[in-house]
1. With relative contact order in percent (Cα under 8 Å, 6 or more apart) computed per structure, which member of I, II shows the largest figure?
2. Of structures I, II, which gives -8000 when helix-only ellipticity at 222 nm (-39500 (n - 2.57) for each DSSP H run of 4 or more, over all residues; to 500) is computed from the coordinates?
3. If Rg and Dmax of the Cα atoms in Å computes to 26.5, 110, which of I, II did it come from?
4. As an exercise: semi-axes √(5λ) of the Cα gyration tensor in Å, for residues 115-298 alone, calculated from one structure in I, II, equals 35, 28, 17. Which structure is it?
5. As an exercise: volume of the Cα convex hull per residue in Å³, for residues 267-322 alone, calculated from one structure in I, II, equals 106. Which structure is it?
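Computed from the coordinates by the stated procedures, all read-outs in this text should not be read as laboratory data. The shown structure was predicted, so the numbers you read here are calculated from the model rather than taken from an experiment.
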Structure I
């Protein structure tokens, strides 16, 4: 009897343990809630409230290249006049007159509302199922990417309610990339109670909700042209984008920039260009900016909260603060109710059990238009902002040994010693992907997102061997693999090693170029 009792008890315990082990796995592998996916800016816009049978106003068939070509001579004439008279107002006017018409069909009203009922193709909130990859499917929330995220939040809330009604579920998962992350953040902040009840998880994918430094610089007129940033950016372009097809011509142009930098010619050129920029920027940036992207409240949401007051004072001056009062009201609403309350919102949602993840990208140069363009970035968004607070070394450098040794816990430091994730807002659920540009969204990262959503809150950067905190991207096959080891050391600009290397590479490229030129191989050279 006792033996049978013990045997029965043992079987029951085994069964209980088996169920206990399997239950989380079953839940983790099957998140029951639908995904609502928000893409970034740039979707198609139409004249009549998203009516696709009406005229499409973005993207347009406007010959931008031809427009610029026609404007070159008038602009050069006014530039020459400015150099002689030291008055660059007419040059600024010529630049404005050449560029402003490019955006005239999509620029908003001065109160931040759309003109002529224009909008995106699905402003009616229609449910749009979409497959982004074999791993990731969901409902695409389409929105007018020009408008304030604080206003779009109203539409997103209704859309979430519609998705739940259509699927019979009481929650959704939200995924937002770039500007889509700002839209999600605005909804989470404006409708926190709704989100607590109806959002299971959030993935902010290269989000700009914490700001983008190049926009901080442009919106405050702090444009800085540095020859080292230019060289780094040019090197990336020529080695990662198909700009010149012939390898010998490509090599010549690619090696020319660092050569000119080492002999100080590039610096002199940047100084001259900076002189002209400084002469025209205060006249040109507010006017031309409001005629295009500075006139979109959405782009103001991609500025840092720290620089917003300064940018508002810079752009809306000389009477514009009255002229654009309606738009400023929208900008202030986002700044005061979203940006300044973001941390408080995240705390509240975490306490309510909402899982929040972040994916950021790095080791790609940023647009070389500001002093800190040597930051770790993805061509557009800096790693510090995209990760919501990581500490990172500049490009081509590593965190110092003294910094790393000062850390109580070194587990968040990247194997290449470029990033410390311990300072992130969500250090355990923030992933970093190396050598990938902002607008590349491979299936491998969609798989990461789905794994995170399906984990029911159990997945962190330490629990999934396929997706540790730091990943390296392979552009050839779109895969990501764990980062191992540090990068080769890059010589400092101005060092004898860098100077010697620049000279050798440039003159080798010249020899190869002229060998091909004089061999009569013009078809391959210029084709």
Structure II
């Protein structure tokens, strides 16, 4: 415990050094006005894959542990306590025990106990009844053999093998603890938590409103009286919303460089925080559907889509090229540039489309026999539509005629989960900059988020091998080897990693965007200097 307390003191000191206002400088009151560019697919965080479910509900919940919201770069060193009062590993690192805070209550007045923690993560793991409709992060916890409770204030995660990254996964925005006494189906339409804000109302296509939890277990928090998330699905309404003072902060991920440049011109005086993200636009093929079960066509996609051209045209430079993990310097685990550029499809190659056409010709396609397919994209997020238009245009050059199929967020993710697509485009995101999160969620056999269903037993064993490693340098080397293998196999055509410019009013304080999209929405420390 002593080393953990020392680390926590160091975290607080670093937060102060980064400009967090001293105690007493903050102001109480006011309603933060946030923008939502799509409806949440549902309010059930553990059943959804979109941060549109996390963004408006994170202030309602707490985790056992959470990445420090006030530090932009996340790591195991920035994990802080929330509902857990302490944590400790067993000597052989095969179990992780949390001692829980006493006196914490749910928003409906019921007491929070270890039963709620076990219930939440047994649901996520698919253990017992009831079952979640979909558990997108079930693979994260495949190494958890059992969750044990010892009275109301202690819970232990028993592992099959050591897994240092378990703590990081619990610290993401997908680590919310659910109340065991509320039926799981109810979570899709309402949110009851222990967090700094209470859900007041959700009206589809209009708003999500939260109000201050006056009985919050953290003393003197939150500062805000409430938060209002206004749904503005039409792109044409978003700049006017800033001009009219309707919103204070933009939806995370939605201030792309093109939008930022337009917004700067239209609304002077906004602040922008430039942040490379773990979110990566990618193209993937449905390997369960002919002809996309032929992986030679995956190589065609890889050759047809010039990443450098994508960065320059669609995002005007607001994308960083990378592989399966966020590239350095923003990311700790991504492939260095020299190794990345040695992979086919990454290095500049003026003959790339000719090579793609040779593969197509060998499969019987040509100018008189096009491969006709559908390209499914999220129609309510403009950068995904722009990406889809660009991809379809480039595929024409290699005899693939892709018809754009636009779906709204709520139905898009359900379509991906049931593999109702031929080709798809999605800006997937890792909820933590950690290889376990990236590999098990996006590229692991059987994961609902592994949209191409790429599954190679040899590679799967490498995921497990790197996961147990405690030597950081050795683990990094193996992670790089796995990353390169995934990109050479075209498990997905990763087009790059997005840079978000995070538009916000100057008077919004303590809202610190992270390099992930999921861990800085608790809002308990955010205040308005007006």
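1. Largest calculated value belongs to II.
2. II
3. The read-out was computed on structure I.
4. II
5. I
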